[in-house]
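Undergrad: In what follows, structures are represented as structure tokens.
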Structure I
Amino acid sequence: MGSVGIFRRRKPVQFNTGHTGDDQLLAQLSHMSDLATPRHWVHYLYFADEGAAREAAGVVNAAGWQLQEVAESAAGGPERVVIAERHGAVTSPEAVREARVFFESVAQQWSGGEYDGWEAGA
């Protein structure tokens, strides 16, 4: 007898965005739902001080991202976090690659800036 199709394991989907962490997140998302499904997408940037964070937030907002907040980091240090989001975003490998390039370039414009990645709803 042949194997029953319902018991076959799906081969994990492989991505190549140029960033291992992004590839892993996309694989997890694709396992839960179609990547073409619009979802809530959130990105995190950290800056050494409030002035840099507010300037970076202006750049992010001008690029069409909504600002969830510009606030003190959870660690309670002097750094500030910028949380940017989009509702109804499609997290295709191309969109993820473009977002990483954009947010990393924003972070690099200010001393102490760091892009800390993203998360998305399923």
Structure II
Amino acid sequence: MWQGVDKRRFPRAEYPCEVILIKKGENEKISTHTENIGTGGVCVILKKGMGRFYFVELTIYLKDGQPPIKCDGRVVWAIKSREQFDTGIEFINIKEKDVRRIEKVVEECLKTNHNSLDNQ
């Protein structure tokens, strides 16, 4: 499992939370969890692979006591590891208020991660 913080255009932080995916044009719901999250997207763990550029509907349950975030997403990469697929999904049509919520979660994770490193 990936550990720590990713330093990319949209930084991501390890933050496990529940995610429900619905493949566009299908009724199948996939319940999973995040491996990491950022304001630009999320990495989730899937039992079956999903092709690149596949469009999905996302429901993300952050642990902040607020209603879940609902937005669309597009699969941008997938890597098989053991019996699962780490899958990167880019957010599409996400509300600005939800981007701010995710940004706050990432900032808190970064702060906590930084403080825990200082105490080692």
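Read the figures in this text as sums done on the coordinates, not as results from a lab. In this text the structure is predicted, and so the values were computed from the model without any measurement. Cβ atoms are built from the backbone, for glycine too; each structure is taken alone.
Undergrad: Given a value of 2.4 for distance in nm of label points 7 Å out along Cα→Cβ at positions 67 and 91, calculated from one of I, II, which structure does it belong to?
TA: Clearly, the read-out refers to I.
Undergrad: Among the shown structures I, II, from which was the value -0.70, -1.05 of log10 I(q)/I(0) by the Debye sum over Cα atoms at q = 0.24, 0.31 Å⁻¹, for residues 43-82 alone calculated?
TA: It traces back to I.
Undergrad: As an exercise: helix-only ellipticity at 222 nm (-39500 (n - 2.57) for each DSSP H run of 4 or more, over all residues; to 500), calculated from one structure in I, II, equals -11000. Which structure is it?
TA: I
Undergrad: Identify which of structures I, II gives the largest calculated value of distance in nm of label points 7 Å out along Cα→Cβ at positions 19 and 99.
TA: Structure II comes out on top.
Undergrad: Quick check: 23 is what I get for relative contact order in percent (Cα under 8 Å, 6 or more apart), calculated from one of I, II. Which structure matches?
TA: Matching structure: II.
Undergrad: So log10 I(q)/I(0) by the Debye sum over Cα atoms at q = 0.14 Å⁻¹, computed for just one structure, reads -0.56; which one of I, II is that?
TA: Derived from II, not from the others.
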